[in-house]
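Got some structures for you, see below.
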Structure 1
Amino acid sequence: MLGALKFDFPEGIHAIGRLDSNSEGLLILTTNKKVTKLLFEGSMAHKRKYLIQVRNVMNEATLLQLKNGVHIPIRGGVDYLAKPYDVEIVAKPDNIEELDKNYRHDIPQTWLLMTLTEGKFHQVRKMVQAVNHPCKRLIRLSIEDIELGDLPAGEVIEMNEQDFFEKLKIEYSPSSISK
């Protein structure tokens, strides 16, 4: 997919916090192999924010279930109590276009804004499914202070390494930037 973009990516580029094929939004790329470990396996939890479209109208009681945590299956058939850092019902953003030409406006939906500090194997999708609201669309809006904003799909923004580390809230030092 990256090869389809009009950008000359350096050798050794890889994604931080992959998006599955049914998700969209912010994808951070780097050549620094230590960043993923520093970001997701470090002592500090890092926030990731998602805009989620789910089927059916979600009520406050169901939202409270999500806030308190729901059990989801993860690898090895284990149940895991997944709890968001924050979740709220929001209005559909004006700048979101329908991707599906066959979209059915007669089926009720709800939009959620969810922030996580962990990610367990499609956690967002599993959480909303656990409360009987199948995920119709999942858009990653940010990882820490790196935000998607109004960046069009397929566009690339480069940033210097010090700003990159600051926005991800990772300590910027020679040992953290060695590749």
Structure 2
Amino acid sequence: MVSQFISSHKVRLLGEIDFDFPEGIHAIGRLDNHSEGLLILTTNKKITRLLFGSKIPHQRTYQVLVMNKVSAATIEHIKNGVSFLAAGNKMYTTMPCQAAIIDEPIFAFESPYTINKYLNYTWLEITLIEGKYHQIRKMVATVGHKCVRLVRVSIEDLMLDNLVAGGVREIEESTFFEALKL
């Protein structure tokens, strides 16, 4: 689903989740229609500025399933910054980030995608402090791998943990601010 409550397009929206959301709630950060995972919803309008407009960068960690085997050299390339064509037909080079090959993802929900047992795949974990439009998809494509599945598993110390797809977990404001290091 799209991380919005209203859209002019015919897409699944957050309002379709079986939860009584309070008035004035909005999403912090975005997940596109083909991404999954942790999404912060709040009624506090200052959070976006505090989290993404701060001089102190906040980490976002994703687990990414890509086509084919990924080499150690490719991981180093991702870590050191990848250049790709961005908005306005300008080249953009990502900031250094953390990247590693992992054995299995940490989240518990099933994949909505068909995995071909005859093809090779690799799970990656990538932690960024920036978030350009489709950045991880563009990064892995630039280094020769197609992104099959993209799941945000944390923002700072706020973790997806065992939250199910479409699930909602309410968090006390003090715990929320502490986990996000705000």
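Quick look at the values:
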| read-out | value |
| --- | --- |
| Relative contact order in percent (Cα under 8 Å, 6 or more apart) derived as 27 - corresponding label from 1, 2 | 2 |
| Comparison of 1, 2 - label where Kirkwood radius over Cα pairs in Å, for residues 90-161 alone is highest | 1 |
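Bear in mind these aren't lab numbers, they're just calculated from the coordinates by the rules spelled out. Only a predicted model underlies this, so the values are computations on that prediction, with no experimental measurement involved.
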